[in-house]
Structure I
Amino acid sequence: MSNGLAKSANGRATIGEVARLAGVSTGTVSRVLNNRNGVHARTRQAVLSAMQSLEYRPDQAARELSFRQTTKVGLSVGLGSRRLIPFFMLFLEHLITELQIDGYRLEEIPTRKDGLPERLTDAMILHGAHDDDPRIHYLQKQKIPFVLVGHCEGTRWVMPDDYNGGLEATRHLIRLGHKEILHVSGLMNNQTFHDRYRGFQDALKEAGIKPKRDWLLDGDFATLAAYRAVRKAYEKDAKASAIFAASDEMALGTIAALEDVGLKVPLDVSVVGFDDLPEISEKLTTVRQDIQALAARAVALLKEGLRGEAVRHELIPVQLMVRGTTARKRG
């Protein structure tokens, strides 16, 4: 060869030969091959030029095996987001399965008091997106590939169609003749609950219904908090004939509260939830989101980020599931 470097016994250049020609370590060549961060542009170009000169062709199977074994994916949960809830545990289960298929290692990263991850990994999945989420700018600055479970312009993100879920849930109640509808929600700076609430508001608006301030109840994304909020509302003589709870857990608390104040579901008050969680939602009218698809698409987008592909996002469709907790308004 004109460069004076002999090829290996099988006639193919080796990663060591590429490293020697480029004047770098084999580790640096590996980082260039796998589109890793931490390689200066001039060094990256020297490695690519050496590969071209040597007509180097990496063993794809070995490259992918090496890459997968050493790639750590961090899962960061936004400050204030609840972790020990059925939805998150299902998402985590599917996420682990999807990552294991490709050989990636998942690490749950604690959140500091300032909202940033305690440490960084090769790539990250951000859960619990909220207003002014500091993790986004921080990871962009650190050049760490990440996927946001939520939405933010200019980033890779994936999320269920929370807005349309809230819209369809409320439209369903309106079609049944309900005009006074309570909404039980979580923290409003959380994108999930904010988007579902926007859908609720827009459905009322398109039907010519003006919502009242006391129609929004704080369920704190928990069964007990929803129970307390709904019970308090009806003990203060709330007249609403329907309730849209922004999660199935809060819907369960809502139903328990209604029963405890002597109201029947759906005879007196109709209730809609959101998520369609296994076992919890068997008889509940709710909005189904595909948690498995959410995890799968998050991993697919993350792999694109690791390969340096163009930034894009995905919106996962949701579906209204009409069951036994909604009925036409009486009278």
Structure II
Amino acid sequence: MKLPHGKIPVDLLREVVFKSLGVERSEVVLGPSAGIDGAVIEAGNRSLIVSMDPITGALERIGWLAVNVNANDVATFGVEPAFLFSCILLPEGADKKIVETICVQMDRAAKKLGIAIAGGHCEVTQGLKYPIVVGCTLGIAEKGKYVTAAGARNGDKLILTKSAGIEGTAILASDREKLLKKTLGYQTLQDAREFFSQTSVVEDAITAFKTGGVDAMHDPTEGGIIGGTYEMADASNLGVRISEEKIPVRQQTTEICKFFRIDPLRLVSSGALLIAAKPELVNRIIRSLKQRGIEASIIGDFVKNREERTLMGKDGKVRPLPKPSSDHLWLALARS
């Protein structure tokens, strides 16, 4: 079976990857799990939160995204990211300028988030057409003082910060600018490229966690809002109901998705954050976020029946929540 672009199917993770994990160590209290983008390792009275992600579908801001996307995964535990290790793979013919561009972007992003780049590797890789940056981020918490994407509870409200398709919008506006400018206006593309500045959820996650009432958090990367919601429900063994009308989609995202004939709710959405929160504290969390200039909306709720996963369309009709498949960024890049 030929695999689609992006993350491999969950069934294959369970069938192959999760059965090949080396030895068991007591320090690993949370290992590889579907829908959870990090591990937890106990070290004395501390919990180490560790996460790893590659940046493969972006060119112009690959270094910036490598830091922010990896930092996001740690922040969704309610823990501030502290250290980053990187592996930079360069295409044949790469020169000093490419190395400098990536490293300067990573340096700026890391300084903004208070992260130390503690080590890594850099090489020119035979047969590679575009650069790839793989990051590994660590955060340190007091033992047990964190949440995971698997912590959502029956009755929790689902909050979304910012809007759908943030990262995908920025990538397409930058890497497919020549194609898009034939149809979209200059200002629309310029505004869409600026979405790169919104790809961090560190402030979103830490603010929500410190406010209290958060049971789970997840950043919707590949598969977008729908994929991220599905992953949270899977990890928490719950059903979920979301409303399309309540999910904010910026005008720039709408126009770019219309051009490529893709769904903004299934477009990679780093920069947005999904939060499962106790109903009685959900408004307090939203107020805390808005006090920091972070827009937040209640887009649905979690239910006990894990088979009940629905999306209410803008037409008022309730449909099954689409099971995650290849991110629509890949569809757009293929169509271009």
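From which structure (I, II) was percent of Cα pairs over 18 Å apart, for residues 72-127 alone calculated, if the value obtained is 32? This value belongs to structure I.
With distance in nm of label points 7 Å out along Cα→Cβ at positions 24 and 264 computed per structure, which member of I, II shows the largest figure?
Working: I: 7.4; II: 4.7.
Checked I, II; max of distance in nm of label points 7 Å out along Cα→Cβ at positions 24 and 264 sits with I.
When distance in nm of label points 7 Å out along Cα→Cβ at positions 16 and 280 is compared over structures I, II, which one is greatest?
On the way: I: 5.7; II: 4.8.
Checked I, II; max of distance in nm of label points 7 Å out along Cα→Cβ at positions 16 and 280 sits with I.
With Cα extents along the principal axes in Å, for residues 144-311 alone derived from the coordinates and found to be 58, 35, 25, which of I, II does the value describe? Structure of origin is I. Sorting I, II by FRET efficiency 1/(1 + (r/R0)^6) of positions 96 and 192 (r between Cβ atoms, R0 = 35 Å, to 0.05) from high to low puts I first, with the largest value. Figure out for me which of the structures I, II the number -9500 belongs to, where helix-only ellipticity at 222 nm (-39500 (n - 2.57) for each DSSP H run of 4 or more, over all residues; to 500) was derived from the coordinates. Answer by label: II.
Looking just at distance in nm of label points 7 Å out along Cα→Cβ at positions 32 and 256, which of the labels I, II belongs to the structure with the highest value?
On the way: I: 6.1; II: 3.1.
The maximum falls on structure I.
Comparing relative contact order in percent (Cα under 8 Å, 6 or more apart) across structures I, II, the highest value is found for II.
Structures I, II were shown, and Cα Rg over 2.2 N^0.38 Å at 1.29 was computed from I.
Read the figures in this text as sums done on the coordinates, not as results from a lab. Since the structure is predicted, the reported quantities are computational estimates derived from the model, not experimental observations. Cβ atoms are built from the backbone, for glycine too; each structure is taken alone.
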